[in-house]
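Below: a set of structures, written as structure tokens.
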Structure I
Amino acid sequence: MEHYYTVDQISQMLSIHPKTVQRYIREGKLRASKIGKSWRVSGHDLSLFAEDNTIEPVTLPIKDRATSTSVIDIQVLDKDEAYRIITTLNAAMHAKPSEYGDTSLATQFIERERTVRLMLWGSLPFMATIYTMIQRYLDEQQE
């Protein structure tokens, strides 16, 4: 009698993420049958897959190994100051060096609270640069 394995069981046996197993199935690299809503792989097909494929660990450059997500609220005097901050940060995003990797910035002006809300995601060096930029702006406003 043939033994069948679930995606989660294969994931644990091969020490890879379940989504990777599903991708192998989608790409046709790992033969599977759909039973109900889940995939099942026969022991024979799993053996063939394991013999033909060596799964190499992914090594990420140091800069990509850690990312940060942050929400920053900046109190502003008026709408003009809010748009100045938003425009400056958007310009910085478009001019950022490629070494920062993938990044994301979403901005929102909450007029009734006179607040600019920034939602940031990116590498630690990118985040440090943005924090420094915001701090410099705030320091200049104090003078």
Structure II
Amino acid sequence: MNIPKILTPKAMTAYISADDTVRQGLEVMRHHGYTAIPVLSEHGEYIGCITEGDFLRHILACGNCSIKNQERYRISDLVRRDFCPPLGITASDDEVIDALLQQNFVPIVDDRGCFCGIVTRRSVLAELAGVNTAAVVGKAI
């Protein structure tokens, strides 16, 4: 499987910064309608992924659901570094498929750990079915 061919590049992928406020993260998630989103460092390195559940647990723990109150907290305090582990751009077909059996998308990083984009279940299935993946990639995360 040619990962660069089926990759949704970083420029077409929604992500948030670890330095963003929880309010900013919530607004990005709401705007795009995703249930999980990659979190990057200020240098573009993949840190982990954050989900709707992470935001919910945070709001319950802080005891205040005011959106204004969420400006006091940072995404770096919520992100789960062990959730949605990335693969390298040269990952094998088996590695990609195994990862996609566990999660909806796989973050792809380069040799420096910098985020390149994502591979989705949809793009892999389209590739395996011989469908034009260029049309499918634009519909990813």
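Every number here is computed from the coordinates shown, using simple stated rules; none is lab data. Please read all numbers here as calculations on a predicted model, not as lab measurements. Cβ atoms are built from the backbone, for glycine too; each structure is taken alone.
The maximum of Rg/Rh (Cα atoms, Kirkwood Rh) over structures I, II, that is, the highest value, falls on I. When relative contact order in percent (Cα under 8 Å, 6 or more apart) is computed for each of I, II, the one that comes out at 20 is I.
When distance in nm of label points 7 Å out along Cα→Cβ at positions 32 and 88 is worked out for each of I, II, structure I gives the greatest result. Here helix-only ellipticity at 222 nm (-39500 (n - 2.57) for each DSSP H run of 4 or more, over all residues; to 500) was calculated and came to -9500; which of the structures I, II was it taken from? Traced to structure II.
When distance in nm of label points 7 Å out along Cα→Cβ at positions 112 and 128 is calculated for each of structures I, II, structure I comes out greatest. If distance in nm of label points 7 Å out along Cα→Cβ at positions 48 and 120 computes to 5.2, which of I, II did it come from? So the calculation was done on I.
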